[in-house]
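Some structures are shown below for you to check.
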Structure 1
Amino acid sequence: MSDSGENTIDAAAAEPLALSQLLSRVVDDHDGDRLKLSELAARLSDRSWGGLLLIFAAINILPLPPGATTITGIPLVLLSAQMAAGRSTPWFPQRFDQRGVTKGEITKLIAKLLPWERRIERVLKPRLTALTNHRGARAIGIVCLLLSVILWLPIPLGNHAPAITMTLFATALIYRDGLLVMLGALATLASLALVSVTLGAAALAFIFAVQTLLA
C-alpha cells in the first residue's frame, strides 16, 4: 500500500464520528428499550462528556415553563462539576442513572441532530486540540459549572444564553475543535453580560417599585 493511501486511512481514523453516528451505533447495538445513563456514557466512550453535555444543554434551549430550569439544570450542574474535578467518566445518582433514556428519545435526538450536523460537519474538525484535551476539558467544566448554576437559578431570560454557550463547548469536545472552544469563551462573556444586564434591570425595577410605594 502506498504512503499516500496509509496517510488517508490514518487521517480518516483521526476524524471523530459525528454524535448522530455514535448514537445510531448505540441504538443498533443495544437490545433493550432503555439505556442507563452510565451505559450511554460507556458506549459514547471518549465522547461521553461532550455528548451528554450537548444532550442536556439542548433541552434547556427549548421553550420551557417558568422555573423548569431548576429541574433541567441539575444534570448540567452535576456533569460540569465532575468535568471540573477531572473525573475520567461521568457518575450519576442511582435513581437518575436507572431512569436513563429510551431508544425512542435517542432516535428523536438523532433526527434533530442530522440537519444541524450536515451544515457544520465540513467546518468543524480537530484543531487546537490542546484546548479539548484533559486539561482543556477541566477548564471547560469550570466555565460550564458557572453557566449551569446561572441556568439553574430562576433568572428571567437566564437559561437560553448559557445553554447555547454550553452547546458550543459540548460540540467542541465532540469534534475536538479548539476554535469552537474560543468561540464558546466569547459566548460565555456575552452570556455573563446578558445575565448581568438582566439582573441589573430587575434590581432597578425593584428599587423603583419600592420607592413608588413609599412615596
Structure 2
Amino acid sequence: MAELDERTRQLSLRLVYFGPPGSGKAANLQRIHELLPAEGRSRIRAYSSGSERTISFDMTLLAATKGGWSVQLLVAACSSPLMQATKIATVTSADAVAFVADSSRSRRDENHEAARECEEVMRTSRKVAPPVVLQLNKRDRDDALHEDEIDNEWGERKWPVFTASADRGDGVRETFSCLVRLAFEAADRSSQVEQKTGLTLSEVTDAALMTFRARGAS
C-alpha cells in the first residue's frame, strides 16, 4: 500500500498486474520497461519457484515533484492460482490492480476463475479493496471476444476496461496510465497525499505521460 517517506520525500505506489498464466502480464511490463528512460527505471527482476513466476521493476516519475517530493512506482506481475505467500502478498499490497484477461473465447472460464480468486484475496485481506482496471489482451486473436461479449461478461464489475495487444504494444500505455491514476486517487483518499505532499493527481498523471515521451514514445 502507499508509503510516504518523510526522510526521502518520496511517495511509493504499488501497481500489480494479475491474471491467468499466459494472459500477457509479462508482455505489459516488458513494453512499459522498454518505453522508459534507463535512468528512470530499475532492471526487471524475476522470481521463479517451479512453474510459478513473478516479475517486477521500479520506476521514478521524473517530473512528479513538488516541494522536493517524488513518486516511485513499484510495478509487479504474477499469475493465478494464488498458492504462494509471495504472490498473495504482492496482490494484497497493491494500490491498484490491472487484471489482464486473455480475449480468446477458449479461456473464458480461466479468466473468470482468476478474477474471482483475485477479488477474494483482496476482500479478505484488506478493509478497502484496491481499485481494479480490466485489460482484455490478445485482441489480435481470431477467436477474441466481440465488444458486446466483453460488456456482457465483465460489465457488472464496473471496472475501467481497455483492449490491448500487449505483444504489439497496443493498449499498454492506456492501461498503465489509468492504473497510475487509480492508485494515486486511492492513496489520496486513504492517506491525504495531496495535503501532506503537495502532489496532485494531474501532476502525477502528466508525469507518467512525460516519462514515456522522454524516451520518444509517440
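Taking mean count of other Cβ atoms within 10 Å over residues 117-124 as the criterion, the highest value among 1, 2 goes to 2. I have -23500 for helix-only ellipticity at 222 nm (-39500 (n - 2.57) for each DSSP H run of 4 or more, over all residues; to 500), calculated from one of the structures 1, 2. Which structure is it? Of the options listed, only 1 reproduces it. Work out which structure the value 1.00 belongs to, where FRET efficiency 1/(1 + (r/R0)^6) of positions 53 and 109 (r between Cβ atoms, R0 = 25 Å, to 0.05) was derived from one of 1, 2. This figure was derived from 1.
By the measure distance in nm of label points 7 Å out along Cα→Cβ at positions 149 and 181, tell me the structure among 1, 2 with the highest figure.
Details: 1: 2.2; 2: 2.8.
Top value of distance in nm of label points 7 Å out along Cα→Cβ at positions 149 and 181 goes to structure 2.
If volume of the Cα convex hull per residue in Å³ is calculated from each of 1, 2, which structure is the one that comes out at 123? Kindly include the intermediate steps, with their values, before the conclusion.
Numbers: 1: 145; 2: 123.
Only one of 1, 2 returns 123 for volume of the Cα convex hull per residue in Å³, namely 2.
Every number here is computed from the coordinates shown, using simple stated rules; none is lab data. What you see is a predicted model; the values in this text were computed from it and never measured. Cβ atoms are built from the backbone, for glycine too; each structure is taken alone.
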